[in-house]
Structure P
Amino acid sequence: MMEIANPIYDVVFKYLMEDNKVAKIILSTLTDLDIIDLEFLPQELSHFKDDDDKKFSKRYTVFNLSIYRLDFSARIRDKNDQEKVIIIEVQKSKFTNESMRFRKYLGKQYMNETLFEWAEDHAKNTLKSGIPILPIYFLGESFSEFRNYPVIHITRSVKDRYSLEVLSPKTKFIDSLFHEGIIINIPALRKSRRDELEVLLSIFDQENRAENHHIMNVKEIDFPEKFRPIIRRLKSATQEQEVRDIMIIEDDFLSELQDYENRIVDERKLREEAQMKQQEAQMKQQEAQMKQMVAIKFLLEVGVSKEDIATKLNISLSDLDSLLKE
């Protein structure tokens, strides 16, 4: 068995994908694209270089990487042997309730005016066109609806509304505005690997964790030779002191986050219980008032004077008149 760092941790995933050769293998296998060239796009995450900032930088990095994202510019060769450039955005989170943050990051890519290419329309006019974006989401929590599906493809279909005929021609307009996507459902990864992609993704299978959850136990011979650089990269991550330190900080951060979310849930339950009790009290009060009005009307109908009614109900005549007006 070989010990490798657990890539479910953001810092390990970052370390893994910063190796261009490894990132190219992973993304080529994931997307089934012939990636000719791959390069990082600038990230918004701050980098700390001074030793004085080191401890803070670790904490800051982990906090910001509760969703870790990497953006790549990929030059690919399509099935028609044509080269084109696409943006591959990788986002990774341990939680499935991050859809708005996923959306926010994806939206920033659409708003990035530097991510364009020059293209020709049908009339041979040159125009700006947005570079197509392919988002890939690694999720550490499972969707209950897709608990048995480790890899989910979201595809784009262009159809005629009336006949439902699929329109095959691709245009820059559609490619730049609508995207496909891939979801890696980590908890659904199986022991039995059905193809090479699932063999590759087995590095995320948490059933391979050692007693120390920072470490995974795998057999290098279980992986094809072309995937061995990935395994060796993860093995080298176990030797990096900074990587090991930040994994501990991630554990602490997630524990604090879980405690915080539990407190929010408890407070919400208390508020809901208080609201229910208040509503019940209001309903009882309304019910009592209704019974009181019925009694007053009955007493008046049988000829009891207002003065006697007020005395029996222990209220003033002015309060009785107010009740009658209501």
Structure Q
Amino acid sequence: MKPDVSETKIPIILSIDVEPDPFLVNRSAPEPWKGYEATHPYLASLRSRFEEATGSPVHYNWCFRMDPQVAESYGSPLYAVDRYPEFIKDMERQKDGFGAHPHAYRWIKDRQMWLEDLANQEWVNECVDMSLQAYKKAFGTACENFRFGNFWMNTETVNLLEASGVRYELTVEPGLASDAGGTLEKGYTTGRRPDYCRVSRVPYEPGQDDFLKPAAPGSRSIKIIPITTGWLQLGRKLRARLQRLRENGFRYRWQHERLSMWRQWNPPNTFEQMLDRAIAAQEKPYLSFAIRSSIGVGKSFKNVDHCLQTLLNHPQRQRFVFSTPEEAMALLNPASRH
């Protein structure tokens, strides 16, 4: 007899990018990580409430900036670990997940500016290598969870991650179209983000020649776990509905919109409504979200808090299990457990 789908557990991966508050760090007078200092205790205070609401242990997934920008500005890629040892001890005690979260910012000395050098694969590789080596030095094990900064990824980097022992890649945000370059807040950028509109909405092993396309199951040791998507109720906005269909295709028309917690969600597309649609659209439901540690002092804190409170009070909350990526995949595929 098949299990009642309405009773199966829904893993939630809540990834927190632990990083400086600004993207463009003041290299001569680097800003303190006030957001992280506020966000860690905030999430710690929610943990027991989530455990009571879900009836399951709560494991967050913390992804640390340990890249050249951090090393050059703060003196060491291990800054976040060395500066906040009590936070690390608390995460370890709670059996949270840990991962790496590099950005590709490179200091341009003659222009005195940060450049996000994504078109320079050699530099990207250097950022990845520094992050993974620093992670191993900090935690004593190879890094298995990974999220690149600013939604960016490419096939060469995925292959490098697999060769380096990474098992779960959490960057991909389905429904997000290719960008046109950097913004004022994030600085100048080389290269472009790939178009994620038609990427898989379920965890998959990436193709060796194109990470946006699934490989044969069991052929890779790395798995991409996409961010959760649902669909917006667009009413009579015919042009928007046609654009949704054109960009995402018929297959993913009901999974086109990322459930970003930093956003303000309003009727008829409240966060609870978006959650319901996201869950209903999946054969094996899971939820994956990502927030920045800077939310603790940022304008988006109110929106993030609203979304987390929505999870806390959701009618299906007893199905929710806040999980590490490894735990989430085991819940979705019990037969694959070692």
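Between structures P, Q, the greatest calculated value of mean projected area of the Cα convex hull in nm² is seen in P.
Have a look at P, Q and say which one yields 25 for relative contact order in percent (Cα under 8 Å, 6 or more apart), as calculated.
Q
Which structure, out of P, Q, was helix-only ellipticity at 222 nm (-39500 (n - 2.57) for each DSSP H run of 4 or more, over all residues; to 500) derived from, given a value of -10000? Let's see the in-between values first.
Numbers: P: -14500; Q: -10000.
Among P, Q, the structure yielding -10000 for helix-only ellipticity at 222 nm (-39500 (n - 2.57) for each DSSP H run of 4 or more, over all residues; to 500) is Q.
To test your reading of the models, identify which of P, Q gives 13.2 for mean count of other Cβ atoms within 10 Å over residues 213-220 when calculated. It was calculated from structure Q.
Among P, Q, considering only FRET efficiency 1/(1 + (r/R0)^6) of positions 21 and 165 (r between Cβ atoms, R0 = 25 Å, to 0.05), which has the greatest calculated value?
On the way: P: 0.05; Q: 0.25.
Greatest value across P, Q: structure Q.
Every number here is computed from the coordinates shown, using simple stated rules; none is lab data. Since the structure is predicted, the reported quantities are computational estimates derived from the model, not experimental observations. Cβ atoms are built from the backbone, for glycine too; each structure is taken alone.
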